[in-house]
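Engineer: Please go over the structures that come below.
All of the numbers you see were taken from the coordinates with simple rules; none came from a lab. Nothing here was measured: the structure is a model prediction, and the numbers come from that model. Cβ atoms are built from the backbone, for glycine too; each structure is taken alone.
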Structure I
Amino acid sequence: MTINCIAVDDEPLALGLICAFIEQTPFLNLVGKYGNAVEALGGLQNQKVDLIFLDIQMPNLNGIELARVLDSRGPNKPRIIFTTAYNQFALEGYRVDALDYLLKPFNYEEFLHASNKALAYAELIHKSTAASVTESTPPGQIEDEYLFVKVEYQLVRIALTDILYMESLKDYVKIFLQHSEKAILTLGSLKALEEKLPAKRFMRVHRSYIVSLDKINSITRNALQIGKINITVGDQYKEEFGKFLSKWI
């Protein structure tokens, strides 16, 4: 597998080093290099890019801002590995869903380790997409059986059948699984995860909870139970929950 990538850095020496590292990595294909984020944004309009090695501290448009712009492209956006001399941006880099965060000065071994994460991500997405497309599945009826979430700087695959429920905790979401005592903690919103889940299998029942419908053990008009956990149905979700309840009674 080949990953098309670009490098963006306003320091010529740093840009040259990153490009040299890219060119000596067999699975990376350098398709552009830019001295600032504005130029990179223009270049991204004209070519397919899978991965960006992106500096953060740059004039006019910094790396974090560029990442936020690209985030609006949804799942087809290029992935990002930040390359910066400032460690205070690590949390912000995590929030914009970066694959990794390389702190300057870094060597080729560190660069290759981060690049391998990008390769693993690309292969995982490719295999998941290929597995979901079968001859027996009519066009437009394809449904993924896995959810991919960011845990620190790793992408974790979760089988939908293993999910019991999800709980929102401010900027994070805890995902409780059927076969694990330890919940998975991922940075993000419950709304963003809700959009990725099949509506016929999962339901938002509270501003803080999404539940797996086939894991519900008991149910009333105002609450439900999954295992030993009782979850109250929020007022704004009662109408939709009532439609689901009507199938039970």
Structure II
Amino acid sequence: MSVWLQENSWEELKILRDRAKGVAIVPIGSTEQHGCHLPLGTDTMVAVMLAEDGASATETVAVPPIWYGWSPHHMVLPGTITIRPEVLIELFYDVMESLSRHGFDKIVAINGHRIVNVSWMQIAAERAQRILGIKVVIFDPAYMSKEFAETAGFGPVGHSEEIETSHMLYRMPQLVHMERARDNPVEPHPLYSVDPCFRGDTLCYVPSTAKDMERSALLAGGTTGTPSKSDADAGRRYHEHLVRNLTQVIRGLQAGGKR
């Protein structure tokens, strides 16, 4: 049987739910510009790749992805679809409520859209835990790869930079067009960074304005970072590191119950 909920019948899903010990994985990303060399669905594709491999390794159920995120700053370029965070909170909550009614009491939400999605996901997760009595954990690749990033040689977290590009080169190379990639190195800001690996980060992230993003769009087609340094093998090691961590999280939930 497939690990994907949508590819099974309801009778098969009951078997999968019991085998998964009540754990369901919800991949969440965005549909937004990712420079000239990556597809608009990159963030969701990353979450889906991790969900599929994590579910396969742990006999867990993966549910259809949420393809949209909060992306107002990327509306400067065509193809971006941004959803208000208050709407996303309700959507994510309803997904979890539906799953909980069918016996899934432990939810692993994989965030492919980095820090921009985290705030509304936390609000929905807190409500679900309080009202539904389920356990919800948020698995964020940027935070879950801090140990790996220190030795991988990746530059700072940006947008469609070598981290995202290497990951896509490993798993979905047919959608990556390196000949179109344009570098736009991340500029250092004292006491501020959106990179969880930066020890000097002391300020909380606020999405850029469209005006701020116009500069990135003009300089490098929406990219911030150095995708020219991307490497498929680095993407493989990055992906495997994340799947190991995801597997550990899931097995902990399966072994320890809801709490």
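Engineer: One of I, II was used to compute relative contact order in percent (Cα under 8 Å, 6 or more apart), and the result was 10. Which label is that? Present the calculation step by step, with values, prior to reporting the outcome.
Structural biologist: Details: I: 10; II: 23.
For relative contact order in percent (Cα under 8 Å, 6 or more apart), the value 10 is produced by structure I.
Engineer: Given a value of 0.65 for FRET efficiency 1/(1 + (r/R0)^6) of positions 205 and 237 (r between Cβ atoms, R0 = 30 Å, to 0.05), point me to the structure among I, II it was derived from.
Structural biologist: Values: I: 1.00; II: 0.65.
Going through each structure in turn, the value belongs to II.
Engineer: Say we calculate distance in nm of label points 7 Å out along Cα→Cβ at positions 189 and 221 for every structure; which of I, II gives the highest result? Please list the in-between numbers first.
Structural biologist: On the way: I: 3.2; II: 2.5.
When distance in nm of label points 7 Å out along Cα→Cβ at positions 189 and 221 is computed for each of I, II, structure I gives the biggest number.
Engineer: For helix-only ellipticity at 222 nm (-39500 (n - 2.57) for each DSSP H run of 4 or more, over all residues; to 500), the calculated result is -14000, so let me know which of I, II that is.
Structural biologist: Comparing all candidates, it corresponds to II.
Engineer: So log10 I(q)/I(0) by the Debye sum over Cα atoms at q = 0.09, 0.12, 0.13, 0.15 Å⁻¹, computed for just one structure, reads -0.49, -0.79, -0.88, -1.05; which one of I, II is that? Provide the component values of the computation, followed by the final result.
Structural biologist: Working: I: -0.49, -0.79, -0.88, -1.05; II: -0.39, -0.70, -0.82, -1.08.
Traced to structure I.
Engineer: A value of 0.45 was derived for FRET efficiency 1/(1 + (r/R0)^6) of positions 109 and 181 (r between Cβ atoms, R0 = 35 Å, to 0.05); which structure in I, II was it taken from?
Structural biologist: Values: I: 0.45; II: 0.70.
Working through the options, I get structure I.
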